[in-house]
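Participant: These are the structures, in C-alpha cells.
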Structure I
Amino acid sequence: MKASVVECVPNFSEGKDVRRVEAIVAAMRVEGVFLLDLSMDADHNRSVVTIAGEPAAVVESAVRGAGKAAELIDLTRQQGAHPRIGAADVIPFVPISGVKLEQCVLLARQAGLEIWRRFGIPVYFYEAAAARPDRANLEDLRSGQFEGLRDAVRKEAARRPDLGGPGLHPTAGACAVGARKFLVAYNIYFDSADVSIVRAIAREIRAASGGLKGVKALGVLAHGRAQLSMNITDFEVTPISQVYGAVSKLALRHKTAPVEGEVIGLLPEAACERESEWMRQLTGFDSETKVLERRLAAPLAWPEPS
C-alpha cells in the first residue's frame, strides 16, 4: 500500500437487505482503494463500510457509493434505530499515514462537491471540514432526522445545506461529509431490555451533557436488549477502559450490568487494551480481521456487481 493512505468510513441507511448493501459496496470498487470492513445492523438499519487507499481514489470510491445508495435507498420507506438524514448518511475522511487532517478536509470538500454535482444530493460539512462552527457537531446536523430536516430547510435558512438545496433530495435526503481523527464505534449490551436505563446512562456519559470528553452516546433497543451505542472520538484522551469503567458504575446504580460488547468497524492497535474487561466482553472480535493495521495488510475481497 502506498505511503499516503486515507481511510473513509461511509455509513449507509440500509442494514437489512444484504444484496442492496453489496451492490452499494461493489459500486465503490476503484483502483487503489482497499475494502477493509463491512458491518450490517438490521435493528439500526445501517451499514458501515471501511475503505482505505490513495486519497484521490478514496474520494472517487466514496462518491460512487453515495450515488449508488441514492439509487437503492428510499428514506421515505426506511426506518431504523439510528438517527439519519441521508441514504449515504455520513462520509468521514480519516488520516492514516502520510496524510494530515487538514488534507482530509480538502478531500471532504472535493467529495461533497462531486456528490452534489453528479447526483443532486445536498451536502453538509461536519467535524474538521465544517464550513460553519455550528455545524461541527454531527448530532446538531441530524436534529430532527431526515423527516424533520426536510421540513426545516423550507422554513429556516440556517438549516439549509452547505452545498445544493435549499431542499433535500426527495428520497436520498442529504449527506454529511466530514474529516476527523480515528473514531471507535463501541456498543455495550446490558442484562436488561429497559431502554430507559441505557438512555439515562447515555445522558450521563456523553460529552455534550458534561460527561466524558470525546464520547457520544445514545440508548436504543437492539436485538431485544438494551444497548448503549457510543462513538469515542479521541481514545487517546479518553481510553475505552475509562468509558467502560464509568458505564459499569452507572449500570450498578441502575441495578443492571454490561454483559457484552461489540466494535463496529475497525479498531487501531493503539486503542487495544488486551487485558481489559471491555475487550474480554467483545463478541466475535478477531485481531486479524478487526485491527486496522492487520486488515490493511490483508484487505477483503470486493463483492461482485449483481
Structure II
Amino acid sequence: MRTVNLPTDLLRSFVTVIEVKSFTRAADLLGRSQPAVSLQIKRLEELVGYKLIHQKGRVMQVSEKGEALAMHARQILRLNDLAMGLFDREERHDTLRVGLPLDYGVRRLQQTLTALMRSEPDLRLVIRCDLSQNLLDALLRDEVDMMVALYQGGDPQFLVRRWQEQPFWVGAAGQRPSDFTDLPLVAHPPGCVYRQRMTEALKLARRGWQVVFSSPDIDAVQQAVRDGLGFSSLTNSTMQPGMQRIAPEEGLPELDPLRIGLFYRQTRLSGGGNLVAERLTQVIEGFLEPGEVT
C-alpha cells in the first residue's frame, strides 16, 4: 500500500477554514489569497479521497470524514509547531484564554498553569473555571481558546486529544448504601457528566435515589461526601481522605467511563499555547491508570 504524506500547509489551511468558517477569513489569517486556500483544500480532498467541506451558499458544513481528520490534523500541527518552537526566537505575547473543568481535577490543573505562568513571565493566560458543559458552550461561542472538559462522546469540534477514565462510587468512611432505601446523591448541577452517569446507572438498576446536595464546586461536593450527606462518583484525581471507595459487592451499579478531552482552536495557538497544551496533557495522563492513556 502506497504511503500518503499529508503536507502540514494543507492541514493548517483546512483547520483554519473550518475554525473560522470562511475561506476569505482563513486566507487573511494565513496570508494567502482566497483561491489559493480553496485549491489547498481541493488538493487535500484529492489526497484523502473524500469530500471534507460542503459549501451551500454561505453555509459551510464539515463532512463526517472532515471532522475525523480535523482532530488528527490538530495533533499533527501541534507536534510540528512544538518542533519548530525549538528554533523560533520570535517573542510572542498573545493572551490565551484557557478553560478548566470544575468537575475534573481542577485543583491540579490550576496549580500546573499557575506554576507555568510563574516560570514563563511572557506567557499571558486568562483562566476560566467552570463546569465542562459550560466550557464546551463557551468554546463554541469563542469565549475560550483552549480547555480541558468532560464530554459525552463522538468527536466534538476542536477536540485534539482524548482520554478515558473509570469513575467509581464513593461515600464517607463507614457509610453503606444498603442502609438507604433511596440512595442519597451528592452531585454537581444538571448537565454534569458525573451526575448523568450516576442517575442513568441507578435508573437501569431500578434503584431509588434522591439528590440531597448539589453544587458546581468540587470542594463542596467532596466536603458533603466526607460529612456523610450522601454518595457520589469520583475519580483518582478527586478522591480524598475521609472517603471510601464503594466496592462492587455493595450493590451499586457500575458507571460508564468518563471521556476527557483537550480542545483548542489551532488558529489561536502560539508557541506558548503549545507549551500549555503539553503541560495539561502531562497532568491528565498523570491521573490515569496505564491502560487508560490513549
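Every number here is computed from the coordinates shown, using simple stated rules; none is lab data. Please read these numbers as outputs of a predicted model, since none were measured by experiment. Cβ atoms are built from the backbone, for glycine too; each structure is taken alone.
Participant: Given structures I, II, which gives the highest value for mean projected area of the Cα convex hull in nm², for residues 98-177 alone?
Facilitator: The maximum falls on structure II.
Participant: Starting from the value 1.7: which structure in I, II was distance in nm of label points 7 Å out along Cα→Cβ at positions 226 and 250 calculated from?
Facilitator: Structure II accounts for this read-out.
Participant: Can I ask one more? Thinking of I, II, which structure, once semi-axes √(5λ) of the Cα gyration tensor in Å is computed, gives back 28, 23, 18?
Facilitator: Among I, II, the structure yielding 28, 23, 18 for semi-axes √(5λ) of the Cα gyration tensor in Å is I.
Participant: The value 0.95 for FRET efficiency 1/(1 + (r/R0)^6) of positions 202 and 266 (r between Cβ atoms, R0 = 41 Å, to 0.05) was derived from one model only; which of I, II is it?
Facilitator: The correct label is I.
Participant: For which of I, II does relative contact order in percent (Cα under 8 Å, 6 or more apart), calculated from the coordinates, equal 21?
Facilitator: Only one of I, II returns 21 for relative contact order in percent (Cα under 8 Å, 6 or more apart), namely II.
Participant: To continue, here is another question. State the single structure among I, II that was used to calculate helix-only ellipticity at 222 nm (-39500 (n - 2.57) for each DSSP H run of 4 or more, over all residues; to 500), giving -9500.
Facilitator: Going through each structure in turn, the value belongs to I.
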